[in-house]
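As structure tokens, here come the structures.
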Structure 1
Amino acid sequence: MKKYLSILLVLALLVTAFAGCNKTEGGGEHSKLIGVCMQNMSSSISELEATALKEMFEPMGYEVQVASADDSVSNQVQQIQNFILMDAEMLVILPCEIETLEDVLLEAREAGIKVVISGGTGSISEDAYDAVSADDEYMIGMYVASVAKTWIEEHMDPNGDWEVAFLSSTISADAQLRCQGEAQIIEPWLKNSKGEYMSLMGDVVDEANRVENPVYCKMVADRVTNLADCTTEMDISGDNRSVVAGVLTDNNKVRVIIAYNSLVSTAGSQYIMDTYPESEQKEFAFFSGGVMGDEYEYLIGSVADGAGTKSVFRGACQFGGGDAAATLANLANAVLTGEAGVDYGKTNANSIGLFYPIDAELNGGNAALVCFDTPSHIEYYTYADILAKSDLRTYWNSTSGYSPDASAPSEGPTEAAQGGPIDGGTAYLATMSGIGGDETHEIDLMDDGTCKFFLPGSTMITDVYAGTYEIAADGVTVTITGLANVDPSSPYATPGLWGYIDGTTGNATITIDPANYTYTADTSGSGSLPPIGEGDLPPIGEGDATSTPEGGETAYTYEFDGMAGKETMQFVLKDDGTCELSLPGNPMITDVYAGTWIREGGTVTITGLTNVDTSSSFTTPGLWDWIDSSTGNCVITVDDGAGTFTPAQ
């Protein structure tokens, strides 16, 4: 008996040894399986992400298995455990409740499985995942409030007998944050999710420095004396028609509904269409956050009777910008094939896209469904602001119909920006050369002697500068004094990037054309940037650019025409195969991008330039057309003798 036991023990040890031969350092040589664990499959985001992941990995020879937890935490835990037993190479998780998954995700990573999370990571350990495609749920909610404010103030009667309802969810911390952000529509002062006063750029300030909340809507606040009384819990995975019906039965004056997700906005809108006479339907409006699939049809149908699915879904905020599913699939691919910290970061912030159905009356006779990505801080847009944006994308308009390609901005339904009379003053426009091509500058001369300077539609430069002005006796020469950033916490106190504005004083002189509402200025100056060869930069061909300093790195510079005249870009190539791209001396663009490089003769191939500041909204250097804005890849030619480089176009 002991002999048999010994043989069995030896066999067991051999099996273990052979199994160990297939193990990698991380825990195992995995099957080519990618496990996708969805919260449910009833929402558009689940369907879109599942499709995007299959399209990404199946051509690479991977099996992509999608499991739905049907909103059950225990189901999701069991599904993850099953994928661990199946030796999956990677798990992609859209979590039910992220905190309850921490232990099983740690188990997966200990087995060498890579873990990517879509959504938020709550308070779980960073050891439980490789990367997260993160959403600022509070900001999403605030932008839902912004879209609602825009529509309400344009369409609703401030003295009308109508009321507001909120459909919210408390199922998770992330859901609560989004709903809390939506409720900021009734808060006069700008606050963060902790209730602290904050600046427009998100910095905490004291009460003395608090600022007005740009998404505050007095018309809504006047009708919400108690938020709890106006709020109803909804099911985030159901269509909630019965919930909408109950809200409207309890209060037949409700006409504006601000909801957690777009699933309820489409279903609730359909309930309105089915229940109320056509003469009353235009009184209603739904607003929500989420990812649009079939919802596009409802948003289009809110613009014009002859297209889409007729609805009262008036606007939405979409995390992931134009294509959240592709964003997740690209991140998963980077995690599977790339290097942490080089090809992807631990936290990868999603952009936020705003969808505005703009009716014909507001859009020069052309109804349209338009979208654009927001900056990383809160801003409010009027319809005039929206139509003036240079990054506007048109999903549908009454002239050319529906365009499903959300990857690139369209020409937009109207001209980029409009000069002319504005509330309390007159707007004048000028077109200037910038690092991203021609850009529009706007100076608003107000009747009270104050003025504002900004770049309408720019997603990179969103600062607004205020000052005073005087018009000379000739009626066209304007002297502007003391332009200063309206955000006192901004590091860019004065507009120092443009040669016609003094970067120290904020003073400028322009010539206006009152007939065409444009202006001109002398742009031959250099703003506040030092000339090449002065300040912090070595002269071209000298200093670090021609030598290898201590630490094993060589710097090459490239001079080009920028917004303030000549600018200098620098590549530092390090002996360890990494590199850094920056604009030394530029007070506006201070980002540093890191990547890797290989060299053949004078040709250097740069791969994966990514912002070293993972919290930045500018993850890759997308301002220069010789650098691929999606991958951060480029090719340059270096001149060792001169210490310079030139882009390979």
Structure 2
Amino acid sequence: MSAQPAPAPSNPLFAESPLPFGLPPFADVTLEHCREAVLAGMAEQRAELAAITGSAEPPTFANTIEALERSGVLLRRAEAVFGNLSSSLSSPRLREIERELAPLEAAHGDALRLDPQLFARVDAVHAARHSAGLDPEAVRLVERSHLDRVLAGARLDEAGRTRLSELNRELSELSTQFGQNLQLATEAAAVRVADAGELDGLGEEEVAAAARAAADRGLEGYVLPLLLPTGQPVLAKLRDRGLRRRVFEASVSRASSGEHDNGPVAVRIVRVRAERARLLGFATHADLVLADQTAGSTAAVDAMLASMVGPSTANARAEAAVLAEVAARDGVTDLAAWDWAFYSERVRAERYSVDRAALRPWFELDRVLVDGVFRAAELLYGFRFSPRPDLAGYHPDVRVWEVGGPDGEPVGLYLGDFLAREGKRGGAWMSSFVSQSRLLGTRPVVVNNLNVPPAPEGRPTLLTLDEVDTLFHEFGHALHGLSSAVTYPRFAGTAVPRDFVEFPSQVNEMWALWPEVLGSYARHVETGEPLPAAVVEALDAARLWGEGFATLEYLAATLLDQAWHRITPETEVGDPAEFERRALEDAGVAFDLVPPRYRTTYFQHVFAGGYAAGYYSYIWSEVLDADTVEWFRERGGLRRENGDVFRERLLSRGGSVDPLEAFRAVRGRDADPAPLLRRRGLVASS
């Protein structure tokens, strides 16, 4: 890459933000500023790398490893802003810049990992790490820096490095194309409804949201936008079976034909990944990924998944038999996938007196957030959240809170972007604008994104129970970032193996229905009355209903991910839809009534995200989560003493220690899978 001209002072990203905690000055930042800052940041870091490799001094931790950690400040700042905007506020110009930058950033990443002179210095520091007087975190940084480069191909010869860079460049372009195709295809697949009568079953606010979605598109009538997974929330409520089918078919056919067809893109992605894995000395891409995860091997993943397929399939088929009986009372003799959620909710209502759709008035967004999510964090960890209306986010929907510690010390900032809108990708996630680091003197600035349909003007935003769980889950990731207390940026917050990163967030879900927390936030939006105790008891009684479906749809997606990433360069893939069908059949999870949570063409996690061959990590992490939930219960639950142990021994450590060592430091032993099996209804409860 050629050197870039000196940065123009008018670009606000070129200097450290003057706002509290380094919050980006969003009001002053344009897309052109982002583009310019990313390009300049890459050039600046290349110059910093040249200074490291050009040093005449023998390689040491300080002049090589630590110097690498100090490099790239401008690039990190610019990429954090642009990366978040690309997920949350996309536009034609942003997508154009994204396509331009993706291959350049891939080439830049290769320069960091594959430069032979730089690797020689890292290798030398690695060889002497135990005799250099380094503290344990510094030793781990050396080891991680070395392993990162080895797995990235630093030991390849020149021809191998050249070919690897070509493959990485192509992958970056393909992943960008997949994500952009999916976003545009999802927006185009939104279901248009002319007659309000077809929306029977939806609440007043949901009908108003559908009308507003149509108006925003310049259309008459109503529009039902699609969310990321296969199962759309409206399927549990719509009484019109024909509309349920339309919504379901729109969901499962996304990005599978036409100009935004992701089928060929996915096939090319897995072929490139397979060739890259072979080049790096691994049999498949899955083997490459598992070499640096806590699971350790594809065999370990296979054993865990295989143990769950039979019981979850049996549970799902038993649930289907119950649903078929209920549907038959409506004259439905051919139960289909688009009927499952609707009749499942009816079973909950009839068997357990639980009407989940009717619970929304008890789950007002701000109350759930402040009196539920924030309250649990204060009780457990001593964190306090103060609104900062004087600080602007990147969109009017975004709100900012300052986070203080138990002794009043400043911790960082938390941003919330909870509402769905055009240009925002589906799903829910956490990311960072600033990562904590003692080396750089930075404190965390984190953001949570959800996709809750906005309420009509002047009305409160109400959540479903699933959305409540999602908010607690994503906030668990935010707590991981806010609790970080490491020296080096490489280890901050959620910078842990993929199959460990979901663990703290899944643990945080337990507080959603914890009596002390639920009683604080679950208040009727109009009357203020608490959620009746009988409803809470019914929710607990209904806990295992639907676990067959939930586990099987997850396993189907996970095993599909594994199938795609177990191919070799010689594998004949053929039609991607047929490959998917065979993969599900071979894995024993093909069941028309329970499609995968994500099908190939909209499986963003693995084709345009960081979960390739790693979607298993949710269930792998859940083994740790379920066992940790029992640890909390055994010690009295929502107590500050428990929170302090969990934060100090695990959350605060990020990637600076072996993650399973951090788990053992809390639990006192290795994880026991029995709590997960009981939770999922895969064994009888003790």
Structure 3
Amino acid sequence: MILSCQNISKAFAEKPVLSNVSFHLEDYDKAALVGINGAGKTTLLRIIVGELSPDQGLVTLSKGKTLGYLAQNQDVNSENTIYEELLSVKADVIEMEQKIRQLELSMKQASGKELETLMDSYTRLTHAFELANGYAYKSEITGVLKGLGFMEEEFSQQISTLSGGQKTRVALGRLLLLKPDLIILDEPTNHLDLNSIAWLETYLLNYRGAVLVVSHDRYFLDRIAGKIIEIDQTNAISFTGNYSDYAVKKEQLRTAALNAYFKQQQEIKHQEAVIEKLRSFNREKSIKRAESREKLLNKMEVLDKPTKARTDIHMTLTPRCASGKDVLHIEGLSKGFGAEPLFTGLHIDIKRGEHVAIIGDNGTGKTTILKIINGLLEADAGSITLGANVHIGYYDQEHHVLHTEKTLFEEISDAYPYLNNTEIRSTLAAFLFTGEDVYKRIGDLSGGERGRVSLAKLMLSESNLLILDEPTNHLDITSKEILEDALNAYEGTVLYVSHDRYFINRTASRILELANHGMTNYLGNYDYYLEKKNTLLPPSPVSSPTKEETPSETKLDWQAKKEQQAKARKKENDLKKCEERITALENQLAELENRMAEPETAVNAVKLQELAACQENLKQELASLYQQWETLAE
């Protein structure tokens, strides 16, 4: 065992963030820490690395073991170049190399006993040099830098001139070269493109040490994690397997808990009905039996209703009107900055109802294409034609569509003046902004909060063509899943840029890969793209599929898979609606019982009779819904 966390608790301003959190990592574990934004994941990492002290509990790192930590944002202050910064990690290897060169020179001039001594030192030093990978340390540095997306011409750039994302990549490179026994990474994929993320996955899988990572990248977690530690409502639970295994087990546990809750509620209501019936006989024996049952009922340990799996954001995307069949036609699109072209002669056709993802390395021009379509940039050449009745809704990853000087309330009311105060507050509440939050300035919000405001505006736009630039950035996993469900239920057309492979897998029906100044079309989701990319068969040219095309066996398999996913989503939706209706009825029943207990109602026989009839109808509907829920849950 390399790391042990025992009963870690932490509170801020008397509000608990972590309560008795316990877990451990073995020497070669690859583990992930998951939970919604604000659950306490980063707090726990900072306690583990010693940046914060727990209120109680103990963190133990095995004796002699080393630990390396990469925080989300790194401010690397150095006058070194990128290459020099990583070379500094190998200072001890460079020193050994210099000593070896000195010994070689000394041995040329020595003889006798002195030569023997020098040769012994030389043998020991070269062996240590070899064990430290001394003969290949320069290749190792170059490999790590290229793997993290740096080009050779960038190696000589000074650290002080880099962006925050580039500095974080440099810090990650340093950490990987240090090779600690335990690597702890907080959102390591945030500043990496798809190729760099794939390289990091392979590196971590083959890493001869333990890894603990916090990430919202579910595809990344599926690839590297063998253990998931979930922080939920200040507590921690460990699951064996990757993210997909965890998601299935988590839902199974929740379904079992909900099933137990509903069955107990049925039993309670049945016992209450029997007690009421026995009392109505008004005989001594019946009353005693009623009292006996009541005592047993009072001793019953009542189960809490499990929290809903996804109750955070309430999002529905509905187009105001349908567009024509041809939504977007791009002909001969070219753009460059200075003498360097980004892309040349792109041809893209998008039809109504398609969900199209644009992917590619950083700097290939993905966001530029979206900005040109939205009229925020001018193309060097080419034309863009929108189809009939096309209304664009744009989600900008930098949130330039928001006004930093406005409050949240003003942002919505100015954009949609026909909404009244209640409707504006309800919309903001659906995206977790309640009470005084609505008067916060946009400029004072975090990246995640700005993302939620942009999503709220997108929902209100009622557009039939959504153009989204990195929509999952700053969203936690729960919020991503809610957005995915909203897009999958959306009847309009979607064109987006994303590096979130899990998101692409769930929402894309077509992928456009931007590379080498051109674009390649793949008729499927991300897994389909990878499968085709790894074959030597040339992919189809960029165009929408036509009736003349004969779908391949792979495509048919993919379509069948999508149909199965659609059925599963419908069943999940039905289950969710059933749960919501059960909750509503339970609340109505509780309210009804309170009204029946009021003194003025108790003396009004007619009113009491009306309420009792209403109560009976609700109970019957509730019993039917319990059965329906059991069927759907199975």
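None of the figures in this text is laboratory data; all of them are computed from the coordinates on show. Because the structure is a prediction, the values reported are computed rather than measured. Cβ atoms are built from the backbone, for glycine too; each structure is taken alone.
Source structure of the calculated read-out (relative contact order in percent (Cα under 8 Å, 6 or more apart), 16) within 1, 2, 3: 2.
Determine which structure produced the value 1.39 for Rg/Rh (Cα atoms, Kirkwood Rh), for residues 106-305 alone, calculated from the coordinates; the candidates are 1, 2, 3. It must be structure 3, since only it matches. Starting from the value 0.10: which structure in 1, 2, 3 was FRET efficiency 1/(1 + (r/R0)^6) of positions 234 and 482 (r between Cβ atoms, R0 = 35 Å, to 0.05) calculated from? This figure was derived from 1.
Each of 1, 2, 3 could give Cα extents along the principal axes in Å, but the derived value 82, 61, 56 comes from 2.
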